[in-house]
Structure I
């Protein structure tokens, strides 16, 4: 997995129980995943179509640094699915603890919002992914 984005949990991101709002984390994941997917398929024109289950494993509190890592799971005719993992990073000793993970599927679209194929050049770049993922 490669580093996709970094965030700092701030007071404005916190709910009444002192933890990061789940919706904020979901927004960070979708934004990071969209940027990563766009980079992978050489096109900024994508839309989110599916987010798998997200289980929040550890709390995130103000001042925590969150690093989101991503990898490509699959590439279809017009879609790309990326695996994302958010980790709480300690600036004191460099350790990281997984906070949550998910898979998000994005579809490449044209100007009218209709799905269009991902280029063969991109598919060739990722042709070994399905084998590596055990598919």
Structure II
């Protein structure tokens, strides 16, 4: 893994989740999980998220749809915050989850809506 890709990945994480999350990821890294954290930084965020054909907002939208389909509420919570930072609106998040639930199944949608609502409540973005 190149240091350039690793640094680019860290920059993506910083832009999506801010310095607190970026620093917390560094602090959580141990001898055991550091190789995996480096892989995520370099490959996922440094190599893939920085490709020019899709902008970060589109990548966030796709990520929310895939995480809904895979029923991964913990990761979905993280990526709802990242999606907001990348310019995805609350209305767009709702539509992504509804659309994904049609194809992935209602139980997947229930999990996704519960996870997203929790995050949006924490962020003060759920009106009602």
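No lab work stands behind these numbers, since they all come straight from the coordinates. Keep in mind the model is a prediction, meaning the values are calculated, not measured. Cβ atoms are built from the backbone, for glycine too; each structure is taken alone.
When mean count of other Cβ atoms within 10 Å over residues 32-39 is computed for each of I, II, which one produces 12.1? Numbers along the way, then the final one.
Details: I: 20.4; II: 12.1.
Corresponding structure: II.
Work out the source of 13.4 here, i.e. which of I, II gives that when mean count of other Cβ atoms within 10 Å over residues 8-15 is computed. Could the numbers behind the result be given before it?
Working: I: 13.4; II: 18.6.
Of the options listed, only I reproduces it.
Among the shown structures I, II, from which was the value 9.2 of mean projected area of the Cα convex hull in nm² calculated?
The read-out comes from structure I.
1.6 is what came out when distance in nm of label points 7 Å out along Cα→Cβ at positions 16 and 80 was calculated for one structure; which of I, II is it?
Only structure II yields this read-out.
One of I, II was used to compute helix-only ellipticity at 222 nm (-39500 (n - 2.57) for each DSSP H run of 4 or more, over all residues; to 500), and the answer was -6500. Which one was it?
This figure was derived from I.
A value of -0.46, -0.68, -1.17, -1.24 was derived for log10 I(q)/I(0) by the Debye sum over Cα atoms at q = 0.13, 0.16, 0.24, 0.26 Å⁻¹, for residues 24-103 alone; which structure in I, II was it taken from? Present the calculation step by step, with values, prior to reporting the outcome.
Working: I: -0.42, -0.61, -1.13, -1.26; II: -0.46, -0.68, -1.17, -1.24.
This value belongs to structure II.
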